[in-house]
Every structure is written in C-alpha cells, then in structure tokens.
Structure I
Amino acid sequence: MNAYVCDTKSIHPDQIEEVQKHILNDQELDKVSHLFKVISDPTRIKILFALEKAELCVCDISVILNMTQSAISHQLKTLKDANLVKNRRDGKTIFYQLADEHVHLIFNQALTHINE
C-alpha cells in the first residue's frame, strides 16, 4: 500500500480552504526557489558559514577555502545578487559579511535540523 495515497476518497474542506489562503503566489515561489538554488551549492555554503564567523575579504576567503580569488569572487557575486551577503570598502579592500540576521537564522535552523 502506498503511504502517499488516500485509502478513502474524502477531502477536508476546512483544511483545504485554510491552506489555500496562505499558499505562496508565483512570485513568492520563484523567490524562495531561487534562494534555495543559490544556497544549495557547497562552496557558497562554506562562504556563508565563514562569513557568519567574521567579516572577510576575498583574499581571506580564498585562503580559508583553498580556492582562487577569481572563483571566490564569482560565488560572492551570486550571493550578493541573492541579497545573502553585503560588502563595505575600506581603502582598496572590500570586506564581505552576511546581509542580515535572517541569513544567520536560516543556517542556524538548518544546523539544528540536521543535528537532531
């Protein structure tokens, strides 16, 4: 017997109506889908975890991840375009950090979930 198939042909109108009130619209679905696509890359996850610990420049991140600065810059652009990181300039150096507390929360929740 398939656990994902109803044994009976009944529906629950109250639950259906409640869910339909709150289901995401197409624009929200696209944004959430894009967010998960961006953070699904292992290199970007490593960068985000590094930035959770400290504000870092491309040179720092490239040493931490043992990757080229060019590869790190490419990944940082993707993260910045998704509003997951922000930067600030100090002279010739650009430092990166997580965009806001929500990014911290996403990863803290993910860690809590996988460690249960």
Structure II
Amino acid sequence: MTKAEILKKEILNQYKSVRRFAIDLGIPYSTLVTALERGIEGMAYGTVIRMCEALNLNPVDFTPLDKGSAMSNRIIESKVMQQYIKLNKPGRRKIMEMMSDFSSLEKYQA
C-alpha cells in the first residue's frame, strides 16, 4: 500500500470524507485529491506532517501512532520544546509555574 493509499484510507475511516478532512485542515480540496491520486511526494512537507498529525500517523512510515507511544511522546515533546525555546526568561519561568500548577490538579493529571 502506498503512502497516499494509507492516507486516503485513514481519512475516510476517521473523517468519512476527503472534502471534510481538507476543510478541517485548511488544505485546498483539489490539492489533496491530486496528491491522493498521484502520490504525496510532491506535497509540501509541512502539509504532510499536519495530515499525519491529524490522523495520528507516524510521519516516517505512516503507521498508526498509539497514544502514549514512544514516537508520539517524542513528537509532542518536540512541539512543546519548539515553543518553549521561543520564550524569553520571564516567559519560560511563567510556563514552568503554570505547568506545575496544572500538574498538581487532579483534573489534568495523566
């Protein structure tokens, strides 16, 4: 099964319609249909990553990511760190305080 076929199968399984998926992700419908028919190799890398993220697929081999899997955790950690390093010292301190507060509340504990 090609990557485009895997994507199409997951889109239809999770969203029931390619059009709905395109709208939800803000991808032009015609671009998505063309990619699914001809292959995703010509698509922008960022778009493919967004699609994989929305479908909970590993962007390397297009296998399903289990919640809490090592790859899934690394992707989330990477995203958090990318945002964290954009902050100045007071911003980082504030985020750390907020995370400490949230992690102490039972409602937000994993």
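Readers should treat all values here as calculations from the given coordinates under stated rules, not as data from a laboratory. Keep in mind it's a predicted model, so treat the numbers as computed, not measured. Cβ atoms are built from the backbone, for glycine too; each structure is taken alone.
Numbers below:
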read-out	value
Cα Rg over 2.2 N^0.38 Å - structure with the largest value, from I, II	I
Label whose coordinates, when helix-only ellipticity at 222 nm (-39500 (n - 2.57) for each DSSP H run of 4 or more, over all residues; to 500) is calculated, return -18500 (choices I, II)	I
Structure (I, II) behind the derived value 5.6 of distance in nm of label points 7 Å out along Cα→Cβ at positions 4 and 92	I
Given 9.9, 24 for Rg and Dmax of the Cα atoms in Å, for residues 12-59 alone, calculated: source structure among I, II	II
Which of I, II yields 21 [relative contact order in percent (Cα under 8 Å, 6 or more apart), calculated]	I
